[in-house]
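All of the numbers you see were taken from the coordinates with simple rules; none came from a lab. The structure displayed is predicted, hence computed values, not measured ones. Cβ atoms are built from the backbone, for glycine too; each structure is taken alone.
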Structure 1
Amino acid sequence: MSSTPKSVFQNLPEAPVALKKPHRDTRHGITRTDDYAWMRAENWQAMFKDPTLLDAELRRHLEAENAYMDAAMADTRDLQKKLFAEMKGRIKEDDSSIPMKDGPFAYGTAFVTGGEQPRYFRVSRDADHKDETIRQLLLDGDKEAAGKDYFRLAGIDHSTDHSLGIWGYDDKGSEYFTLRVRDLASGEDLDDVIENTGGDGAWAPDGKSFFYTLQDENHRPSKVFHHIIGQPQSADRLVYEEADPGFFMGVGGSLLDDYIYIDIHDHETSEYRILSTGDLTAEPAIVAEREEGVEYSMTEGGDVFYILTNADGAKDFKICVAPVATPGKEHWAELVPHEPGRLILSHMAFARHLVWLERRDGLPRIMIRDRATGEEHSIAFAEEAYSLGLQGAAEYDTNVIRFSYSSMTTPSQLYDYDMATRERTLLKTQEVPSGHNPDDYVTRRVFAPAHDGELVPVTLLYRRDTALDGTAPCLLYGYGAYGMTIPAGFNTNCLSLADRGFVYAIAHIRGGKDKGFQWYEDGKMEKKVNTFKDFIAAADHLVAEKFTSYENIIAEGGSAGGMLMGAIANMAPEKFAGVIAAVPFVDVLNTMLDDTLPLTPPEWPEWGNPIESEEEYRWIAAYSPYDNVGAKPYPPILALSGLTDPRVTYWEPTKWVAKLREHTTGEAPILLKTNMAAGHGGKSGRFQRLEEIAFEYAFAIKVAGKM
């Protein structure tokens, strides 16, 4: 059982006590009282764009929480600096990518020593990209970020003729992006300024206009506009408006520049509208009308579209082909059939090959199909647990694609792969300047029995000399939502824990697609509690197998994984020595009842709609972490928040911490750290982000008594 020593946190000042202003809400005949509902700023839309508009009372409370957190963590400052130095020492500061070839140029990114933001550059197609004197600098992220507390680039996308580039940035953390247009020859920005976008832009092939999504007042990408270079944003043509607030929307282009794609989707239903670039003034044509529970995505292959879909009961997805002239669902012909247990994740098409990324038995592999002969082969690896990334190519008429490979012990390797000759060329291996010997570490995949007999995969990393007798501290990480799979890839940061005797563990719990689409479905809606029980089962198994003990497990999760943290803290507080909840989605019921929030309507297929359904209200109410805080001895908890976060609003963790502190029967501190100048992803610079990770790890090390 968890028994964090009282000596870990000593001589703390009085914790902030939040004001209670009871607010009653009645739905489906059920009345709840929320004492901390007042923390939701009424002017949140305006405040996300201008944080100075935050109510003074709220600001005082958040600053008091930060001061209390600083006091509780004061003795870790030297440790944080040491952790930061270790993590920074594993990063090659002046690193650069291997440029991707596209027409007469090859495009890449680079960092300079001490730089926080990337630089985007290009060289002639076959030039030596390592020769910095011949690189043409397109965008200097550090220069653009100068003087800003927060700055996040959306990248730069060049026009078909390589003369112009669309680049975007968010300088508040609220994910409202501004788009600019840069003359790539001169490096100067044109007068065009597009505000309040989703950060995406898709060029028309003539390079004289582009398409983008606009965020509405509730921070949803509800409209697609066509912008002509030189005209004001107010003159942009509305191409499509999505009336249903429950759907996300994005815009992109095909490799052949023949089509603009408008991708409309929620978490279980999708619809595409396409616009031929032969007539930019036309109305976008619908491919297949949205049908609840049917997902599809498409890529162009010359005279055909390749369509990845779960239609007709293909739960783990199949690939169909349809003529470009008649792409409607009635013309979809199965090409790569559905195979239960073989989850197809993504696909892309090139002149002579069809490529897709799939997962079998929890491990990824890349499949190649010769379009002429139908012959298929795979790119796979033999490690027990590993991660693959498929980058593809920027050109359509190519035999060469790019992919990356890593494992928990193996640094990332980047390959070019010739799909015709099946030759792979190692382009780059991730450098760890401070040194890394893979033989010093062990990575394993174990399976934890769940409450209903399912086996939950758990990926482990630890030093080979770690004693596996139950004494090792453990950081157990989980997410478990939206079908997201947490890859078993190389992470230099967690080596700082492994080097201190920690077992670093990832629980591949239900709600992700780690074991196929059914694994996702068994962790959502009315089955959401499986996610939480799986995580607890992972902890139980690690204890049973003597990898660690309950008094040594620190649980960690962020966003929807923060909901997991809140749930397991309520369900089994005695099994965790500490909990780290980053931007935690913990006020689930109130958020799903508030249809003005950016993500609420699109999230209903994931969690349920408690406005319309009493049954779904009761599902959520039964596990919502904020609503289920009770009188029990909670372990030390660290919650992290971002003031301008549009995904998990700052008031969720703020309310949760106030309620935890009110109800806990234990002495362990409940801490809240609010970043007053950032949003969902925390700080944006590559080293600034390491400071936040060092802070989280310092909390884990402190709680484990390993300082």
Structure 2
Amino acid sequence: MKKIDLHIHTVASISDYPFFFSLNSLKEYVEKLEIDCIAITNHNLFDKTQFEEISKEVSAKVFPGIEIDLESGHILLISENEELDDFNSKCKKVTDLIKTKNDSITYEQLIEIFPLLSKYLLIPHYDKKPNIKEETLKKLGENIFAGEVTSLRKFKACIAEVDKLTPVIFSDCRFVEDMSIYPTRQTYVDAEESTLRAIKGCLFDKSKVFLSKEEGNNSFQATDDGVILSTGLNVIIGERSTGKTYTLNKISHSFDNIKYLKQFSLLQNDEEKFKELVTTRHSLVSENYLKEFKDVVYDINEVDIKSNNISIEKYVDSLKKYASENDKLDAFSKCKLYNESNLEIDDLENLKKLIKAAELLLENKEYKNIVSKHISDETLKSLILELIENHNEIYLKNLKKNWTNDLVERIKGDLRIRSSTTAIEDVDFTKIQMDKVRASKFKTLVKALQNEKEIDSKEIRGFRVVARTRKYTGAGQMKTKSKRQLSFSDAFNNYNEPYKFLIALKTVGLEETEYYKYFVDIEYKTLNKYGFEVSGGERSEFNLLHEISDALKHDILLIDEPESSFDNIFLKNEVNELIKEISREIPVIVVTHNSTIGASIKPDYLLYTQKIIKDGNVEYKIYFGHPLSKTLKNIDGEQIQNLDILFNCLEAGQETYYERKTRSYEILKD
């Protein structure tokens, strides 16, 4: 069995952030984690001199490689440690082609530089960004049989699915000075030799690729000091101040995309903060419900009733004045075009929408059978052509009207310059009337929107989160909604007149994109199984269940002493079941002192932390193994009795446990 890490960076390229490579850190990494084979894979370059120095100093077998930007994705190309000059010259061609971090080479350029791809080990970013596109993988064909993934969860998913590539997980690390924690992302292959040929042979066969040396894909190395965990459910126990939380923190720093529920972090005694938290979690419900209304507010925000009224007043004043001067008209003001109105331009938006809708019906593949039952393709094509012809006809007329309007405006301007007679102000009565109708319809819509009603309900393991619409009852609510020091008092005085309220919101200091939020409030209530609002303790229980349920968006779940905040019945009936469900998908690590979690949950792996004071020095040890094993062992091979650990950590000792069981509990039985 060989432990390999074939994705290591030692030179900062244009695709990297700046870093200074430390050979000492790389050497310590290889020795501490007992790695057999590594590959140096810098972005789009190969440093032959540095590679030769690393090969001499590092105890592992070192392969030359390069990480290439290929058709907007990344791929590792690794060679046997032979013909370095030839490999170096080929890599220089890649470097010459990629001048910026946005550049990449094509498949054709790749095979021109590396004609015999079968000589190399090619590992694309598979379930890892930026991943190689499917069409590029098809071009590479049989040269691709393994792919790099980012997490244990993705590794196990690829191993289980027949049509997926063989997964590998590597550190993708930049080694610098004074590294406190080394990555634990490596892959084991069932190879006897440390050769590229042997590794390739294993990667052809999923049954020869593992996450751990002894237990295959059921366990993994969690920390750089050798702690092994199950890919399922793990429980960490130990007395106070023996390094349990320290171990949890170390695990959290060893991996990305971790969900970490720290001790006491879920306690929730403040009702307002809890409501704010629930509102934030379910904000998407509010956004979806108000999505169309948001567009309406944008539309109405363009309506300016005040400006329209001023335009009408100017029109009436100019009309009266023009009438009073009628007997004094000069040659210019008597011209027909002096007070001519513009031609009305036809709106094409609805016609454009119809064309798009017809095109969608024609091009849609998913529901093609249903559409074809009612409308043939020929009918749709004919409809689209007629709509386009109609559109073009109106568009041409609009061009002519615009040209005519421009000409008339220039003539009117020239006539008015030469005349002393008052000109009648231009006014668009159609637009003004339509704006009034829009404002009136807006009021009707807002009033309907403000009627109290339930718009969403979600069940979360015995709790129910209900979303209801309601009117704002004061300016203070709006200020809380904004989360800023803004004054809504003047605006709220117009709250019952939606258009006036919208105008008033413009003076508050909000962005236009936020106006829609202040017409109707969406309140979230969390109810218990009896339909009542949750109590303080129930709020904390709901927080825990919600956060654990959310864990599947992450790659590992860490929970530190949930019993510090919750009672045993809740832990046994709700939390244990949920944790077990999640551990079937991702690794879960729970720190506990409680037998309800520690024993009843039936973990896949057990860890015990111990503090020893020797010659005045504090030493921490971690023992691990299967819960039903008689002994647990640490990385030094030392063993400890499992039963003694469980009694001492979860039951206050064996004697106390039996006394409580045989005396206290037996007396209470019928």
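In this comparison of 1, 2, the computed figure 0.05 for FRET efficiency 1/(1 + (r/R0)^6) of positions 404 and 556 (r between Cβ atoms, R0 = 41 Å, to 0.05) is attributed to 2. If Cα Rg over 2.2 N^0.38 Å is calculated from each of 1, 2, which structure is the one that comes out at 1.39? Considering all the candidates, the number was obtained from 2.
Kindly point out which one of 1, 2 the value 0.30 was derived from, the read-out being FRET efficiency 1/(1 + (r/R0)^6) of positions 420 and 452 (r between Cβ atoms, R0 = 41 Å, to 0.05).
Working: 1: 0.30; 2: 0.05.
Computing FRET efficiency 1/(1 + (r/R0)^6) of positions 420 and 452 (r between Cβ atoms, R0 = 41 Å, to 0.05) on every structure in 1, 2 gives 0.30 only for 1.
Of the structures labelled 1, 2, which one yields -5500 when helix-only ellipticity at 222 nm (-39500 (n - 2.57) for each DSSP H run of 4 or more, over all residues; to 500) is computed from its coordinates? It must be structure 1, since only it matches. Supply the structure label, taken from 1, 2, corresponding to FRET efficiency 1/(1 + (r/R0)^6) of positions 308 and 636 (r between Cβ atoms, R0 = 41 Å, to 0.05) with the calculated value 0.00. Source structure for this number: 2. For the read-out Rg and Dmax of the Cα atoms in Å, for residues 588-643 alone, a value of 12.5, 38 was computed from one structure; give its label from 1, 2. This value belongs to structure 2.
When mean count of other Cβ atoms within 10 Å over residues 172-179 is calculated for each of structures 1, 2, structure 1 gives the greatest result.
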